[in-house]
Structure 1
């Protein structure tokens, strides 16, 4: 999907296909981890208002979700698993308190070992989906044509672009958040990969049939 497109129906269709494309990855525990991240965690954080925080166990599950939906980097999971409970709660409480200042919020979270701007963005997105989109590879590639820089500066550019796109798509009874835009972009990327894979398989299937016919003659 072209990031510059403002076809609301197309964006909505990609967003609605998110869960089915998640299931198509057939990764162990990904469905339950995604349900935790998108449905349970936001409610838990809201229940802790006005001083929301993340527990160590929740951060570990969030990291498992991030790595399962993207590239598996076991060292990151090891790092966050070694953090102290008090450290996680303190850093996350400061991070949420800085919102809507994304720069300060990200900086407060990345003091934790294993938590870079991308993981920090996932933490903030669970609480403030309208202003803090998750910095996924797929959304970065679609919006900026690059996934090479996982820096605070790059995230700020990325978040601004997705916030603006959300504003452009909202209206006529529809409301998109920056997080909705990220999920639609991820879903679209997964759909494209699936289509590309099926196209590569078809010619092989035809080739096999052709070979069998030749042998019969």
Structure 2
């Protein structure tokens, strides 16, 4: 299987790359840190093709996605893990705009471009990581929670659009996971990657429409969805 992972140099994206590369799949990986991408390519040189990019750079990433057919005649699955999340209680405007540039502008360009690629192929599995945080506005990270709400609704729209097509769309909606994205003191129910990633892999293999991870965060997700 030919797999593209956007945002593969840390956290969930990195673990998913390890899983799929170790199983012998061809994996194209992207991230902002070239040195990490180079190290990853050395670990699984036959399975890994690395491409350095920042999804907030619309022109560069669009050119990168257009180069995919040169490596893969067909992209079977694309997993979008890239995103930022900063605590910003002071409401620094540049921090807010930087979050929107990645989580809304760059993310939308990536998702829409890959969806159109799958339309052209007449096949493909699009996997997108959103966040339970998109269901609950937070005063300490306004742009993050708002951007995740945007992502959740965008993916729901694409799932409706793809109903009568061969395109499969899976939304993975994590709660707090032990990655660089989890910031703050006394965080509640931070889940280890060793528990989260196998659940994500299982949801992807079953082509689920939505998977909240982990199970205890499904409770929070249900409460926020119905009562907030």
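Match the computed value -14000 of helix-only ellipticity at 222 nm (-39500 (n - 2.57) for each DSSP H run of 4 or more, over all residues; to 500) to one of the structures 1, 2, and report its label.
Numbers: 1: -21500; 2: -14000.
That value comes from structure 2.
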* Which of 1, 2 leads on relative contact order in percent (Cα under 8 Å, 6 or more apart), largest value -> 1
* **Label whose coordinates, when P(r) over Cα pairs in 5 Å bins from 0, in percent is calculated, return 1, 7, 15, 19, 21, 18, 11, 5, 2, 0 (choices 1, 2)** => 2
* volume of the Cα convex hull per residue in Å³, for residues 6-53 alone derived as 54 - corresponding label from 1, 2 -> 2
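Every number here is computed from the coordinates shown, using simple stated rules; none is lab data. Since we're looking at a predicted model, the values are computed, not measured.
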